[in-house]
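Right after this note come the structures.
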Structure 1
Amino acid sequence: MSNPPDQLVSALRPEARSLAESGIFRAMNYGRDRPGLIPLWAGEGDMPTPDFICEAAYASMLAGETFYTSQRGIPELRQALAAYHARAFGVEVPAERFFVTGSGMQAVQLALQAVAGPGDEIVVPVPAWPNYAAAAHISGARAVEVPCDFTSDGWTLDLDRLKVACGPDTRALFINSPANPTGWTASRDELAEILAFAREKGLWIVADEVYGRFYYEGARAELPRCR
């Protein structure tokens, strides 16, 4: 007879039960608390949160700022994000187009839930952060993988292969540039070609640009406008 935890798991949606365990977290759990080990498994620094951020968070809690706020995020924060993007990328985007989430993964999952569901396909260049495919799977969609090529110049993505992978059930493209874990970085021309293709086919682009400011060539600031 199954014990209660097994019964609870068996009652979950098939998409949730069949999700593969994250290889990243297997590595983290294996190495956690091992003396002398330098953790390089996650995309995060080793510096603690600066004092001025901790102090601001503490002051906010003391001031009672712990209740529900705007569903899209605090208006002042969204305005600050809009101003930041204008400074960093030279593109004026209204604050109303910004949504504040609890994490990057939550943003990815919310975006997918909004555009794809059972029977839909999401095209993902691979190797890729495994949670992209997992987010598609949990939404009932299918991740279609497009293998990148490893050359003497590093990883490259064949855009013709990317386009061929898009069929009648495709709803979105995942574009992660600079990419984790390959380091592949799309050129401006490649970004423009992907954008033009998505517009032609009526596809969404889910762009993970968490490492965008780690690319230091000035020309990268001149990105094609999405408006």
Structure 2
Amino acid sequence: MQTKGSADQLFHKYFAEWMEVYKQGAVRPITYQKYLMTLRRLGELAPDLRVSEINKRSYQSLINEYAKTHEKQTTMDFHHHLKSAILDAIDEGLLSADPTRKVIVKGKTSAVKKPKFLSQRELKSLLANLNLSDDPNWDWFILLAAKTGARFSEALALTPADFDFIEQKLKITKTWKYKCADGGFSDTKNQSSRRTLQIDSFLCSQFSKMVSELPTDKRKRQVGSHLQNSSRRL
């Protein structure tokens, strides 16, 4: 689909078409979902704003309105999405100046956030109390994540073929789309996220026993389904 290229077009409709042309299929599905959220909020905050009406004052007012209910970093992300589309609108000749220049990004006061990490003592206590049964479960998953530092989606996507028990290494080459109903493998966050990790002999011993009878290139079906369903509730 091509954008209509009309300065009289509603901005949220221009943004929707811009997303389809420039972002759909070019960014990861989870990233595209964020653009869709921006589109929805744009339609709510400025349903009648036309491309030709975007100027420094109207754009700043739009950002200010969004910032009333969002923290500064979230507002910044909203601004970056809109700015990308606006810069293309300028290239298309729909705007003569950049209304986003020197915009002031505000945001509501951040809530006090609890630490998202464990102390060394807490981690040792957690690992000491894991229930490492014969069948894969969340405790195995916690052990693996704690020992390797793999991201949640990366750890979910691991298969037996990713382990090299002789060299004591683990390959991170993919992720699991746990937020999608049908799941499925996907690329890592970026190219640098594709990496090989060194793992200790204890982890090798534990996981070599657990995965010995599993298909080398697939997650165990019933375990994968269990983790997939459980992850949606986290």
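Odds and ends about this structure:
- Here helix-only ellipticity at 222 nm (-39500 (n - 2.57) for each DSSP H run of 4 or more, over all residues; to 500) was derived from just one of the structures 1, 2, and that gives -14000; the source is 2.
- Taking mean count of other Cβ atoms within 10 Å over residues 39-46 as the measure, the highest value among 1, 2 is held by 2.
- Winner on FRET efficiency 1/(1 + (r/R0)^6) of positions 55 and 207 (r between Cβ atoms, R0 = 30 Å, to 0.05) once structures 1, 2 are ranked, highest first: 1
- Structure from which 2.7 was derived, distance in nm of label points 7 Å out along Cα→Cβ at positions 7 and 47, options 1, 2: 2
- If log10 I(q)/I(0) by the Debye sum over Cα atoms at q = 0.08, 0.10, 0.13 Å⁻¹ is computed and equals -0.39, -0.61, -1.02, the structure in 1, 2: 1
- Entry that produces 0.70 once FRET efficiency 1/(1 + (r/R0)^6) of positions 143 and 215 (r between Cβ atoms, R0 = 25 Å, to 0.05) is calculated, selected from 1, 2: 2
- In this comparison of 1, 2, the computed figure 0.10 for FRET efficiency 1/(1 + (r/R0)^6) of positions 87 and 199 (r between Cβ atoms, R0 = 30 Å, to 0.05) is attributed to 2.
- With mean count of other Cβ atoms within 10 Å over residues 15-22 derived as 11.6, matching label from 1, 2: 1
Read the figures in this text as sums done on the coordinates, not as results from a lab. Owing to the predicted nature of the structure, the values given are computational and were not obtained by experimental measurement. Cβ atoms are built from the backbone, for glycine too; each structure is taken alone.
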